[in-house]
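Visitor: In structure tokens below, several structures.
Values in this text are rule-based calculations from the coordinates and carry no lab data. Being a predicted model, the structure only gives us computed values, none of them experimental. Cβ atoms are built from the backbone, for glycine too; each structure is taken alone.
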Structure I
Amino acid sequence: MADVEEIAKSIEKDLLERRIIVKQTYKDLDKNQDYYLISTPDVFKKKDIFVIVSGHPEIAGIWSNTLLSEGRIEESSMESYFEAFYKENWGLLALNPHYIKDDLVGTNYFNQLEKIIEITTPETRFGFIGFSMGGRIIYDFLNTNKNLVEKVIAIAQIDPVIQSFNWDKNIINSLENRTILFASSTDKYRFGTIASALLKISSIPIEGIHGALPSRCLESIINFFMTQVSKL
């Protein structure tokens with residue numbers, strides 16, 4: 001894993017040097033440690049901000065350590081997302097919940113999402129991109145912060161890991177027309193297919209293993225988000 005971590009850090013360093021991303025640094029008061037998120041430049045000057053809520057245990061900027069271990073760097077890097085969202089004049093942030101310590105519960109995810117809400121203006125509109133474990137976190141967060149639901153532009157769920165239904169059904173129903181869900185048609189774990197059935201949200205099948213899906217969904221996500229933004 002050490003080699004994978006070094007590759008991930010080198011990807012981040014390259015993106016920073018080329019100004020594809022910038023760091024947003026904050027302090028985790030519970031742990032008394034600094035952490036950072038990555039974003040497009042001038043992210044908090046944008047009216048529409050999208051947040052990548054990714055899986056476990058990758059650091060921000062990386063979709064899949066599995067892909068990195070196979071040398072599939074381009075597919076695992078979030079570079080294409082940051083470039084595409086910047087081109088559309090949208091802000092894009094990626095959470096970094098596993099930077100200080102692995103978070104399988106969701107505490108760091110919540111703290112970082114709450115920090116973003118705290119910093120943005122009341123007029124800011126939000127979109128979410130959930131991958132793997134991050135798909136569940138989005139609904140956990142909105143279920144706890146129901147006042148934010150009306151400010152949600154759209155949600156893209158990429159092979160989300162959702163194994164039980166624990167939310168207010170009215171929230172899920174109100175978000176259905178603002179949600180696009182991608183499910184791997186070939187991965188043995190069938191995470192997206194299971195989530196689709198639980199949420200009663202139809203899925204778009206995509207070939208590829210779990211970690212490869214984000215890179216294969218980008219164009220469809222951009223098109224969907226453009227449609228949703230145009231409705232506002």
Structure II
Amino acid sequence: MEFTNEEKTALFDKIAALYFNKNFGSTSKADFETLLFSEYIEHCLRSELPFDDYTISKNLGITQSRVRSLKERKELKYPYKEFTWRTAFALAVEKAKYDEHDHYVKFIIQDINVMNEARHFIEEKGWYDECSLNRKLLRIPLNCFTEICLEDEAISELFSIEAKRRIKKIANSDSAIMDFLNDFSKDGLKSFLMSAGKEALISVISCLPFGGIAKVAFSFLERAIKGV
């Protein structure tokens with residue numbers, strides 16, 4: 001790993017601030033390591049290098065559990081300015097699997113901070129995800145998935161008259177779709193997602209004009225439902 005001269009200069013300035021202003025030796029080993037780890041992670045992000053737990057543990061010679069701990073400390077002490085957990089959440093849906101029996105979606109979230117934010121959001125809503133031995137696995141119902149991915153400002157555009165017209169064309173007396181058309185709202189969408197069959201889900205999802213992170217997440221969800 002090669003750091004640029006600008007990165008080296010910026011790192012030295014941060015170290016100097018911790019040691020050379022009548023505070024020499026006051027920084028704990030843990031805080032110093034958190035600073036170094038933060039610079040390492042941000043270098044990986046800028047250079048588009050892999051920063052998953054396994055790769056970092058191999059590169060730094062530490063355990064994956066310690067990597068996760070350092071990632072949490074880094075985000076608390078030196079939060080990454082461009083970090084948006086919902087965007088990272090949506091991208092993680094690319095590898096999702098869909099369970100048509102209970103309308104749950106499950107996928108791996110590599111970043112501990114994204115997982116923490118998602119689970120905090122779920123808990124604040126009074127919901128829960130299912131725990132497993134794999135700490136990186138998130139398994140949630142589609143109504144919960146919708147709340148995370150669908151930003152409120154997109155609602156009016158999403159449930160437009162044109163979208164309703166397109167869905168009417170493919171309804172074919174499907175009861176779940178007809179119920180959704182009678183309650184054309186976010187709550188109606190959540191209810192539909194938790195009751196409809198695979199074909200109806202695919203048909204309706206393809207008709208709704210998702211934007212932003214919802215577009216990314218629901219396009220991946222559509223692929224998961226299709227089993228692609």
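Visitor: Using the calculated result 0.05 for FRET efficiency 1/(1 + (r/R0)^6) of positions 34 and 162 (r between Cβ atoms, R0 = 30 Å, to 0.05), pick out the matching structure from I, II.
Guide: Derived from II, not from the others.
Visitor: Compare Cα Rg over 2.2 N^0.38 Å across structures I, II and report the one with the greatest value.
Guide: Structure II comes out on top.
Visitor: State the single structure among I, II that was used to calculate Rg and Dmax of the Cα atoms in Å, for residues 74-209 alone, giving 16.4, 55.
Guide: II
Visitor: For distance in nm of label points 7 Å out along Cα→Cβ at positions 66 and 106, which structure out of I, II has the highest calculated value?
Guide: When distance in nm of label points 7 Å out along Cα→Cβ at positions 66 and 106 is computed for each of I, II, structure II gives the biggest number.
Visitor: Sticking with this one: To which of I, II does the computed value -12000 (helix-only ellipticity at 222 nm (-39500 (n - 2.57) for each DSSP H run of 4 or more, over all residues; to 500)) belong?
Guide: The read-out comes from structure I.
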